[in-house]
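Trainee: Take a look at the structures listed below.
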Structure P
Amino acid sequence: MRKIGTARHAVLRDAGAANKESSMPAASVSFNRQRSVERVVAHLQASIRAGEPLPDLAALAAVAQQSPHHFHRVYRALAGETLGQTIARLRLSYALHLLGEQASSVTEVALAVGYQTPQALARAFRAVLQASPSNLRNTPSLRAQKLQQLAVPSMPPQLSGAPLQVMVQVLDPLQVVVLRQRGAFDDLDRGFGRIAAWAERVGAIEQLQSLIGLPLSDHRDVPAHLHLFECGMAFDAALSPPAPLHLRQLDGGAHAVLRHVGSYAGIEDALDRVLAQWLPDSGYALRDAPLHYLYPDDPETVAEDVLRADIHVPVQMCR
């Protein structure tokens, strides 16, 4: 693939604090993160213990005071685990409490915490806690140890001491030719290659402005065959791509921008830091618009450890 130029579609404007670099004290960021996560966890715990249906995405986003559009991604960054992992952890924790009461059978415990069968609960216990329900019921010390294990995420987020160099920029709207890809993260270059091949055929490749990526799922959390990503290219020309290629309009407006340098596989970790460390005390909130990545370099000609990618997160001033 030809080298992608460094043409930018970002226009930096003076908007008060909109173009200053931001870094926040770790203690303040940690406090804000903890409040948001604790509200969601408490809400989920209450639903599980009451035997009620779990709240939907919109309800949980409202509890967290976050945009529903970005809630799953923000929650993962703040909590250090996915929402599904939190729910599974809370269910197992409550099941351990019920097992300790001795009055309920394993079947009753399983149904009470949302498992369809006692076998499903037993599989979950073995997978996560490496113990059976009967062993946990009959060994109070082991049960107490496992309750402590389930009290927090297995991989809590780590705050780095290095300040993030985040800038808020006002971007112009951008029309992009995109191709939705389903599959392994390492195979995404095939999607970009298909767009480039089409652009070559129609004589548009010399008008290529930028290479864009739109993550529709997180490759760290979903099986490769379920991972969704839109590969995109912006051109300085009016184009009408054939299916399965299509046009997508990226909204302009304020975006938090962080430059990531290194393997593209680490972009999501860098995005987590923006959402968990920078956003809570930034004075900005997320907008209901897709985030995207801008790739200034061609990975075929630039070494992986110096590859650049600009993370663009749509934001608005807090009211």
Structure Q
Amino acid sequence: MKTIWRGCVEQCEKSGCVGDRCFQHCKFSSDGKPIDGPWYMHEPLYLEWKQWDCRTDCRYYCMLAREEERTKLGELPVKYHGKWPFRRIYGIQEPVAVALSALNLAMQFHGWVSFFILVYYKLPLRPDKKAYYEYTGLWHIYGILSMNAWLWSAVFRSRAVELTEKLNYSSAVALLGFSLILAILRAFNVRDEATRVMVSAPLVAFVTTHIMYLNFYELNYGLNMKVSMLMAVVQLLIWAIWAVVSSHPARWKLWTVVVGGVFAMVLETYDFPPYMGYVDAHALWNAANIPLTFLWWSYIRDDAEFRTSALLKK
């Protein structure tokens, strides 16, 4: 099984070929050693980014060859180095996930811009030209962190290397941590700056420590999944309870996002091989987030209008 695949990779790294397919990245001298030249002769990183080296090409095409054999034998796909076998398109590792991440990025940008226009150009402003809505700055930070997270998700799914992997996970954890802080501050109507700092400081310290652990000690996937799921579940519970006890006019949108968020989390945790080599659980999770993002920013705009109206009536 995997022994056959490893043998194929080892042979490919010696010959530079898998079957009839040979790779230009695999260059060898007469003694069989690669002749890529010294480091200062290599192409810049931004040019190498779109290419694949000898080892990655050998692993990829040996994986495809092995999966074709398994399919003919009626066997199910298996993981290689902890990852399901995906088929590339134009060098992109997970093309469907990349496209959906880009769509999520676009939806976040649209939501953030529409919120910005609402609070600064459509709703009344204070005499000092600041918005009446007390959570404006927090939602701006949320929008920036969301766009950053989806950007690195798209980059990581297009080319998984150590740097893009760490940036992807770190950005996602930062977003989840800030989203939890925002859920607490909004649900408990915390408007005093000193109280906000007191509430946020322990969570900021926890999230920062976790990100540093992932980047500088060990990229522990199991631990990161548990931490991320915990933060996601807690904030969904906070929003769900607040939607029940509050009389917010847009609470039905909040409920829809909470229920949809639970469904999306189930998709993320349900691991299965990619259909036709392209669509896996993570891609479906990305797809589920697109309508949820639209509805979520719609709720945020409604909340801004609701709070502004309430403050103007005082």
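Just so it is clear, none of the values below were taken in a lab; they were calculated from the coordinates. What you see is a predicted model; the values in this text were computed from it and never measured. Cβ atoms are built from the backbone, for glycine too; each structure is taken alone.
Trainee: Of structures P, Q, which gives 22.2 when mean count of other Cβ atoms within 10 Å over residues 71-78 is computed from the coordinates?
Mentor: P
Trainee: If you rank structures P, Q by FRET efficiency 1/(1 + (r/R0)^6) of positions 199 and 303 (r between Cβ atoms, R0 = 25 Å, to 0.05), which sits at the top with the largest value?
Mentor: The maximum falls on structure Q.
Trainee: For the read-out helix-only ellipticity at 222 nm (-39500 (n - 2.57) for each DSSP H run of 4 or more, over all residues; to 500), a value of -11500 was computed from one structure; give its label from P, Q.
Mentor: P
Trainee: Check the numbers for relative contact order in percent (Cα under 8 Å, 6 or more apart) across P, Q and tell me which is largest.
Mentor: Top value of relative contact order in percent (Cα under 8 Å, 6 or more apart) goes to structure P.
Trainee: Figure out for me which of the structures P, Q the number 28, 13, 7 belongs to, where semi-axes √(5λ) of the Cα gyration tensor in Å, for residues 143-214 alone was derived from the coordinates.
Mentor: This value belongs to structure Q.
Trainee: For the read-out Cα Rg over 2.2 N^0.38 Å, a value of 1.16 was computed from one structure; give its label from P, Q.
Mentor: The correct label is P.
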